[in-house]
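*Asks:* The following blocks contain the structures, represented as structure tokens.
Quick note: the coordinates plus some simple rules give every number you see, no bench work behind them. For clarity, every value in this text was computed on a predicted model and none was experimentally measured.
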Structure I
Amino acid sequence: MISDELLDSYRVSGEKVRVIRDALKENDVVGIVLAWDEEHVLIRRPNRRIVKLSRSYKVQPFKEPRPDTLDLEQNDASL
């Protein structure tokens, strides 16, 4: 789960993030962090729609390359 401090730094800077939900790149959510609580995070997508996602998903800066699917599967197995 992503820390409150990291989410706050993304929110304050307005940096675009990528939320990786599964191995398919098409299912990623890209946007900016608006708010969060213990279980969820709100992301504003480029089309201005707001998506409520679980904090258990991997969140990374959009400018970083997306990890390979093998890396994701190994991380999921460790949870």
Structure II
Amino acid sequence: MQKLIFTLLLSLCLSFMVSGWVTYINLGLVTDFASRWTQAFCNAWPASFTAAYLLSSPISVITLRIKEKVYDKAQ
């Protein structure tokens, strides 16, 4: 349950920030910026959540392997 909640919150925050930034870069501050940002966020968040949920375990394994290699070299 913790993984689900963490992934939900993290993907929500990242999608919010990235969709806002990309909308701003592509359109600037147009009059309907908020509605376009909302639409971009609603399209991005499900994909972001799915990717984060599915990739979190493999990325954790890769991170651990990198950490172990770096730590072993340091000693």
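*Asks:* Assuming 1.19 is Rg/Rh (Cα atoms, Kirkwood Rh) as calculated from a single structure, say which of I, II it is.
*Replies:* Corresponding structure: II.
*Asks:* If helix-only ellipticity at 222 nm (-39500 (n - 2.57) for each DSSP H run of 4 or more, over all residues; to 500) comes out at -33000 when worked out from the coordinates, which of I, II was used?
*Replies:* It must be structure II, since only it matches.
*Asks:* Using the calculated result 38 for relative contact order in percent (Cα under 8 Å, 6 or more apart), pick out the matching structure from I, II.
*Replies:* Corresponding structure: II.
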